[in-house]
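Structures incoming, each one as structure tokens.
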Structure 1
Amino acid sequence: MVVYVAFLRGINVGGRNLIKMKEVCHQFESIELEKITSYRASGNILFTTELEQATVVERIKETLFDLVGRNVEVFLRTSTQIEEIMSFNPFRERESSSAKLYVTFIPTKTQIDLALPLQSPQKDVELFLAANSNLFSQAYPRKGRYGAPNKFIEKELQVPATTRNWNTIKGISEILNRDY
């Protein structure tokens with residue numbers, strides 16, 4: 001059995017694509033996923049399966065289409081990949097700053113050819129590291145609001161992406177260590 005975390009793009013964000021995570025978990029039981037749990041309401045699903053990764057992504061996308069009526073991007077990471085991010089912790093030196101810290105997931109095998117660090121045109125997002133289809137950034141307040149790394153990264157790389165704050169990744173890691 002492999003332990004995975006599915007990061008779903010655009011679920012329960014900004015009042016759009018609203019769906020209860022309990023319903024998502026229930027539907028995932030029918031596609032040969034086990035020990036399914038969600039973390040927060042923003043599309044973070046943990047589970048185990050013996051299925052191949054490509055099959056898992058395909059089945060999750062089909063299930064989500066049936067639930068929300070549109071295609072939803074799915075970014076799958078193994079528990080080992082999440083623990084590598086935690087061990088690597090590129091935010092170690094930055095956690096005490098006033099910036100918000102983010103991890104952005106992009107499709108695996110995406111070639112990243114950017115000179116880093118890279119700042120958004122508004123200087124409210126700084127992308128400072130790319131490793132294994134995971135991007136690390138920090139956002140700064142501008143006009144009372146923090147920058148949006150996902151929008152900036154999707155525009156720069158021309159790929160779909162989904163972003164989680166560092167505290168969410170730490171919370172997921174805690175569940176993985178405790179329950180899986």
Structure 2
Amino acid sequence: MAQSRGSKSTPTGEELNDLAGRLATGQTTMTLATAGDDTAWAAPVYYVFFTSAFYFLSSPDSRHIKEALESGQASSAIYASGSTWLEIRGLQMTGSINPVSQGLEAFQVLREYLKKYPFTKDFFKSNIPIDPKSFWDRFGVKLYRFSPSLVYYLDNRIRFAFREEVTLNNL
């Protein structure tokens with residue numbers, strides 16, 4: 001990318017995918033949006049980006065989980081902190097939320113989750129195994145996957161209101 005504000009060139013598709021992937025792996029909180037009964041709802045969750053999807057822990061009784069599973073759709077936003085409008089950059093996504101069954105995928109994701117959020121281990125006694133079932137037993141939460149079907153990367157550093165569809169891949 002060129003450095004001069006007035007003459008910045010638009011990054012290539014591959015560069016945009018890379019920028020989007022770095023943003024997805026570098027942030028911690030994603031806002032999920034759902035709708036039901038003619039009202040919208042938004043809920044922030046900690047997540048890990050793994051195998052081109054976003055994984056998070058939530059209560060099966062939470063509004064965003066119930067609405068997403070009932071409708072089969074959800075949207076999400078992730079953005080970096082910025083102090084001016086010139087620094088706004090983020091991801092806008094639409095897709096679906098599904099529960100993750102206990103098994104290899106759940107164990108791999110949980111391992112990534114504990115690496116990204118090491119403080120999570122502090123909630124468990126040293127003799128308790130940290131696995132998906134122990135999270136459910138301790139907190140009443142289950143593991144879910146947000147799978148985006150459409151992803152836009154937006155970045156005012158490139159130019160005001162810049163937004164382009166991208167493909168998210170793990171880095």
Structure 3
Amino acid sequence: MAREPRERSGERERVDSEFVDRLVHINRVAKVVKGGRRFGFAALVVVGDQKGRVGFGHGKAREVPEAIRKATDAAKRAMIRVPLREGRTLHHDVQGRWGAGKVILRAAPQGTGIIAGGPMRAVFETLGMQDVVAKSLGSSNPYNLVRATFNALKNEDSPRSVAARRGLKVSTLQARRRETEQADGAGAES
């Protein structure tokens with residue numbers, strides 16, 4: 001039974017030509033002027049192509065649609081590529097941090113789904129990741145969580161880049177990985 005993506009209050013999804021964008025957070029901000037307060041809106045948007053590229057942006061304007069448009073444009077300009085294993089999960093566990101926001105991202109077996117809270121879930125869905133377990137520690141501020149998640153994703157290495165750095169073949173690295181997974185599995189059974 002396939003689960004439908006849940007619609008949350010404060011979250012909105014829109015499909016552009018090749019990109020999917022998710023509105024993560026909207027904040028009403030006030031500027032105090034001589035005659036009183038001027039209200040504006042700040043939007044946090046995550047944009048991805050669901051094939052390994054993702055970016056986030058922040059926009060401020062007097063009207064909500066304009067703030068969302070600015071944030072979306074900023075997100076498209078600041079996209080990063082994340083290496084995915086089998087196009088569905090991370091290659092290895094990784095931690096990220098931004099300010100008081102800390103996140104732990106773990107690779108997961110097929111069929112696990114996205115186990116993550118609000119802002120992190122938006123990042124993984126637009127990235128195209130299908131299986132991941134994530135935990136946020138510390139701040140629950142959506143801006144810090146999104147930035148901490150991006151910090152973790154930037155630290156993600158593919159076997160190809162590790163092999164190139166060490167001067168090895170990718171197949172050698174993959175063989176070592178299988179050996180350690182089998183040893184871990186045998187140790188857990190006894």
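Largest in relative contact order in percent (Cα under 8 Å, 6 or more apart) among the labelled structures 1, 2, 3 is structure 2.
Quick check: 2.8 is what I get for distance in nm of label points 7 Å out along Cα→Cβ at positions 42 and 98, calculated from one of 1, 2, 3. Which structure matches? The correct label is 2. Which structure, out of 1, 2, 3, was FRET efficiency 1/(1 + (r/R0)^6) of positions 122 and 162 (r between Cβ atoms, R0 = 25 Å, to 0.05) derived from, given a value of 0.75? Traced to structure 1.
Taking Rg/Rh (Cα atoms, Kirkwood Rh) as the criterion, the largest value within structures 1, 2, 3 is that of 3.
The numbers here are math on the coordinates, done by the rules we state, and not lab data. In this text the structure is predicted, and so the values were computed from the model without any measurement. Cβ atoms are built from the backbone, for glycine too; each structure is taken alone.
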